[in-house]
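Multiple structures follow.
No lab work stands behind these numbers, since they all come straight from the coordinates. What you are looking at is a predicted structure, and each value in this text was computed from that prediction instead of being measured. Cβ atoms are built from the backbone, for glycine too; each structure is taken alone.
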Structure P
Amino acid sequence: YLKALAAHDNNVPFYVAVPSPTIDWRMSDGVRDIPIEERSPTEVTHMTGMTEAGAVETIRVAAPGSSARNPGFDVTPARLITGVITERGVAAASREGLLSLFPERKA
């Protein structure tokens, strides 16, 4: 998502490459419909490393009492995607665009 935002803000085209078996044709809004895995906040608030004495320690790097979210991934909104690259070619980042490459998926 951050790379797509940077590309958009700098007028650089942003493409995503996907194998067609990963396209969920039942989904209409990935931002709304895809559940995002939440990982442990300690992956963000703590670091593990070796001390000068050779001991491995985990320390908190965030301010005490602060919370953190740690999503496992994000979903890039289609409005930021120039095109979707598949094994059949490049399509607009929309259902209609993908259906132009996969007409057999039209209901």
Structure Q
Amino acid sequence: MTSPTTQSDVELREQIQNVLIKSHMYEQFNTELRSKLLQDGWIDRVKKMAIDEIMKQDGGSATDKSFSDILSAIEGPALNDVPEDIKTEMLSKFKSFLNDVVE
């Protein structure tokens, strides 16, 4: 996932987050996305990725890997594993919400 690189990108992201939070849509989008990912089995697959990553090092000593290490190892594969239909549907809803806010 890429992060904003310019000041205007950061400001725009903050504005969008504020609108989402104030309108309670952040929670609604988050709940809907979580539900879809849970139904798909994605959350269980990501948990397995994390466990497998922990187990890779020294027989699975959890103290040997930081959260950042595990995240950096599984973030890309986990994001790639999100089903396209879920990505498309949620992105469409998000764009629709933003269009309504801008109008």
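Work out distance in nm of label points 7 Å out along Cα→Cβ at positions 45 and 69 for each of structures P, Q, then name the structure with the largest result.
Q
helix-only ellipticity at 222 nm (-39500 (n - 2.57) for each DSSP H run of 4 or more, over all residues; to 500) was computed and gave -26000; which structure, P, Q, did it come from?
Value -26000 for helix-only ellipticity at 222 nm (-39500 (n - 2.57) for each DSSP H run of 4 or more, over all residues; to 500) corresponds to Q out of P, Q.
To test your reading of the models, identify which of P, Q gives 24 for relative contact order in percent (Cα under 8 Å, 6 or more apart) when calculated.
Going label by label, the one that fits is Q.
When mean count of other Cβ atoms within 10 Å over residues 21-28 is calculated, the result is 12.2; to which of the structures P, Q does this value belong?
The correct label is Q.
Thinking only about distance in nm of label points 7 Å out along Cα→Cβ at positions 53 and 93, which of P, Q has the largest value?
When distance in nm of label points 7 Å out along Cα→Cβ at positions 53 and 93 is computed for each of P, Q, structure P gives the biggest number.
Which one of P, Q has Rg and Dmax of the Cα atoms in Å, for residues 13-76 alone, as calculated from the coordinates, equal to 18.5, 56?
Derived from P, not from the others.
Among P, Q, considering only mean count of other Cβ atoms within 10 Å over residues 29-36, which has the greatest calculated value?
Q
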